[in-house]
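Each value in this text was obtained by applying a stated rule to the coordinates, not by laboratory testing. As the structure is a computational prediction, the values presented were derived from the model and not from experiment.
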Structure I
Amino acid sequence: MTDLKPIFAENLAALRKKKGWTQLELAERLNYSDKAVSKWERGESLPDVTILKQIADLFEVTVDYMLTQDHEPAAVPVSKRKRRNRAMITGISAVTVWLIASIVYFSLGFVASVPSWSWVVFLAAVPVCCIVLLVFSALWWGKRWLFTTVSVLIWSLLACAFFTVFFAAGLNIWLIFVIGIPAQIIVFLWAGMKS
């Protein structure tokens, strides 16, 4: 019987490196320790079947691929359909936020005492949309999208607060944007952290 540990170890390490992930990053995605990933990559142990399936899904390959030694160069299936579907789901979710904002805005138009600044509904849709995109970025799109989304979320929340207070109460609180500077620095430092 073939020892599957070294085969799995070689495939796991190759796929992980191809994604540019550290062992710790892979471990975090699997909710495992980096020590377990290290053991798998050294061929000392194999993950249980459910984790094996989770790993295969994470790298968009089959379990059979993970346990097979010889692969053709093009054998790693890059699922364009899966990537496209993820992009479509993300887009549909983001556009749904804007659809709801439009419905709220036009519904307010039928109310007699709607203030002239009701367009702020669309401004409020920006941080809500960012929160939706933040979820999908964390699940599917990686760090670059995650940090970009967090940055846009910070500044859109500040803009939303500013315009809401400015138009509702007539107060000019432009200094609220100063809060965004340290928040953005934190995001940049977070982006620069290595796992």
Structure II
Amino acid sequence: MSEQTVVTRWFGPAFGDLHPLLQDLHRKGGVLRGEIDIRVGRGLAGWMGRRLAKSVGIPVDLPRRGFEVTIRHTPSALEWTRRFDNGAVMRSLFRPVGTRLSGWWVEDTGPVELHLTVDVERGAWIWRTLRARLRGIRIPLFLLPRSLAGKRIENGRYVFHVEFALPLLGTVLSYGGTLEAQAA
């Protein structure tokens, strides 16, 4: 019998569409390590990217950093703790609502609450924003930076990319890289 987590329950039968290594990570949790690239835009996009990075705890003083993410499941949430090599820590708590067919994940990042779903493409996990609230007030998605976020497996390694962009300005902030699973 496979281990049940908030992720396996939320996905239901579609959990099998994820790459087997992503399935394993979301049954057991784990620690992934490696180096990532961090980029902010230029001009106004760069100013906005630096403000966004500061608000969520991403260091932007160097373009490449050592990085570790711990993925853990509680009975009611999926926890990601990201640690950068300068000591900065960024935590995310994702709470499931319903199931994949009719539900979403809630991510709270300070005053902003995002409702996200997951699309599975060729075994990869792709986050898609459905709704957003600022201090409890629903805000139209076109007012937020467009986000592209996902994870996939390539050659047995975990590859992820997160990017925030605005119309006319382009990318304001992105980070991502290739990580290795660590032995328990």
Structure III
Amino acid sequence: MSRPVGVLLAAGQSRRFGSDKLLRPLPDGTPLALAAAANLRLALPDTVAVVAHADAAVAGLLRAAGIPVVVNAGAEAGMGSSIACGVRARDPVAGWVIALADMPFIRPDTIAAIAATLADEHVIAAPGYAGRRGHPVAFGRAYRDALLKLDGDVGARGIVQAHADRLCLMPTDDPGVLRDIDRPADLETVL
């Protein structure tokens, strides 16, 4: 069985943001999606990004950076559909680390620590910061079929809840595991 892979979810609609937030530059000029992808790929060289449209700017940006892209034709169905698409694109593997493209502040060492738990095919792992569960979330190989059946906009929350006894919550000092960009004001704290 191969090593775990990273799945970057970059197929969202950016409704609350009002425009394509994944293209918005961070203070260093790096677009949001590219920063999240770079951190994921530093921890997991085998990473794939799930996008909504093959010809969209986000897809082109990620491809230009050498990140494989898979198009989720059913992206409007929600995050669950994108997770299933990413898992399908990288299978069979030891497990999947599901990361969000609007969370560019997660350190690569945090992602690597979460990925390391996937030696156990029955583990679900996530970082914990300040008493809250964060991202990314890792799923061992045993959850393949459940991940492939996902649809809708709740992501894999139901799988985590159904297997709460298997959840490994890893304490971290990385506040990036809770920092997502949903609205333009979320970027102001960075600037």
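Things worth noting here:
- Computing Rg/Rh (Cα atoms, Kirkwood Rh), for residues 12-67 alone across structures I, II, III gives 0.96 for structure III.
- helix-only ellipticity at 222 nm (-39500 (n - 2.57) for each DSSP H run of 4 or more, over all residues; to 500) from the coordinates reads -8000; which among I, II, III: III
- Sorting I, II, III by mean projected area of the Cα convex hull in nm² from high to low puts I first, with the largest value.
- Looking across I, II, III, the calculation of volume of the Cα convex hull per residue in Å³, for residues 60-163 alone that yields 118 traces back to III.
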